Structure 1
Amino acid sequence: MPDTIKLSIVIPVYNEEHYIDAILERVLAVRFQPGVELEHIVVDDHSTDRTWERLQPWAERGFKLKRHEVNGGKGAALHTGFAMATGDVITVQDADFEYSPEELPSVLQPILDGKADVVFGARTSILRTGTHQVMLYWHSKINEFLTRYCNMFSNLALSDMECCYKMVRTEFLRKIVLREKRFGFEPEFTLKIARLHPRVWQVPVSYAPRSYEEGKKINWKDGVSALRCIIQYGLFRL
């Protein structure tokens, strides 16, 4: 890898007025090793609360902001953010407290070491290593099923395909066309990236699941959609 590398952190946001300032403060506070330049991109997927208003001061702190005129879903927000990114490496950071941005340097390390082209996070609650907050039972079982089923088509032995943390060298991301606008992004990205035969690594990350009362948005319909995506993109080169 070159002496310097630019990392674009893409943050999709929807109705997070109560959390957005705190999570962006944490993202901004993360310290990477020397030679890592950062680009922060926030895409507001047409929030109906005060999220967009609260984001405005962040433009003065160097964040790139974009707002969708129509709500499209997490995948749609990521499509926009990826198109805006100018880094050598691109990663996703959810705009809540389920994932710890302090762990992004660890996710990046295999790429810095020249060992990986793509790095997947794997939640410790999935790996069952160390101490962690317990996931909901059916969320855990559905995630396990979707990951194993996706692995059959991708030929990757991933532990946690649905994990938010997916970090990829930009040259690989530019070779695929992403279509899914909601949470189907996760299996679509995995299956299409796998076709390029990159060097894939997995890094354990912590996870603190929040409840639906706290703003969790994924539901059983997204699980059905993910299954559809695995079949669709696993069987056909779309």
Structure 2
Amino acid sequence: MTYCVGLWLKDGIVLLADTRTSAGADNVSMFSKMHTYHMEDERFIALMTAGNLGVSQAVVNLLHEGIRTHERVETLYTVPTMFRAAQLVGEAVRIVFETDGKTLQAQNVPFDVSILVAGEIKGRSTRMFLVYSAGNFIEATPDTPYLQLGEHKYGKPILDRVLEYTTDLMDGVKLVLISMDSTLRSNLTVGMPVDLLVYRKGALAPAVKRRITEDDPYFRMIRDRWGEALRDAYRAIPVPPW
């Protein structure tokens, strides 16, 4: 399984993805679920994927090779807007479904893929979209400034309680790490290491791109301090009066 989370904030974007994939209890592997497309001073686009690994890799490879539209081949390096980037990802999903969907269904394997698309193209706004397995998509807004893929339920409460569109980017990093730690503790199909990306609006390059392992001192501090804070808060609540 997977847990990926993206924050769309007034100052930029924070993305975090785990790396565990599983085809059974005794077949656990590690694959990066974050992919970036960078042209210096021109664009920076990132994808995070969840679902069937074969389907998601087919979609990503198709996006690398390009999709022929209107007598030309279009890639994430050529799209004029982030909206068009989300459309192109959706088109790639539908092409893979047309190619592999019936075969997967014949083997009782669901066509399961979802892709988070985020970034900025020079002269355009920073945007973030969630593309579903049908190829349609939704966009993050100031009212809903985060999107999740995969096992989202364990890491969602902290985001709902604390996150706002105006949250500082580095505070956003803390929140996604706490959200990931909550998921790691409650679901064995999500696993370390995790890939972190921080993008500051207008930079057209990542501010932070880091793989975080179990031994990372900051992540261990987050894990310990958050657990301690929860225990302290629990103890401080008065017992029921009945």
Structure 3
Amino acid sequence: MTTRAEFLGSIRQEMAKTRGLFDASPVPRSADARQAEEVVRRQMLERWPQALERFREEYEGVAGVFHRVSSIGEVPGVIRRIAHERRAKNVLSWHPGALGLDLRESLGCEGLAVSVAPDGHPDAAARATHRDVAARAEIGVTGVDWALAETGTLVLVSGTGRPRSTSLLPATHVAVFGRDSLVESLEQTGVMLEALHVDPARSMSGAVINFITGPSRTADIELTLTRGVHGPKEVHAIFVESR
């Protein structure tokens, strides 16, 4: 019988035979996270158009669907079309305070049942009710904290009014973001997360950070790829030029 030490030793031996695809080293942490964040924001003021195009290319490369609208007022129309194409009737969104838009006002009269995440600190019964609603919803609408251009990744931080169930349980996830969410690299994303957690006014205790790169994909032992087993089958990103 192979022992644990022997098993791990054989893995190390095989890994040593193949050189890594690239040299990797940790990035030094900034002594002043807020100053580093400001540097990134200044860089993105000029470079956001290139970052957006890179994001679109990478996002579509992992089977994401990209939309671009001029204003936040056009977002409900995009969601309405997505719902119509999928014959969806139930839409769940972050709380309007977190999303920046109340879809109940714009979609509720369109024959769609629109629910929003509770704000504040709901009790256990309210949380359980919300989970049931999220499990039945066909479309989940969220905002985006950062849109990572180099991999086409959506970064979402859970918290009050923005539960992770909204992006994970419905079969279709729709994420809404603007140019202020764009970053070019994982290094820049790390800078922004550092700044988030050193600021008591912005950090959210116990928050979960989700990195979402395309639809959920699962492959069994025979490498048969299936979408939507552990998350949405479809992901849509709506870029709003002016929020």
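Every number in this text was worked out from the coordinates using simple rules, so none of it is lab data. Not measured: the values here are computed from a predicted model. Cβ atoms are built from the backbone, for glycine too; each structure is taken alone.
Couple of notes before you dig in:
- Source structure (of 1, 2, 3) for Cα Rg over 2.2 N^0.38 Å, computed value 1.06: 2
- When mean count of other Cβ atoms within 10 Å over residues 56-63 is worked out for each of 1, 2, 3, structure 2 gives the greatest result.
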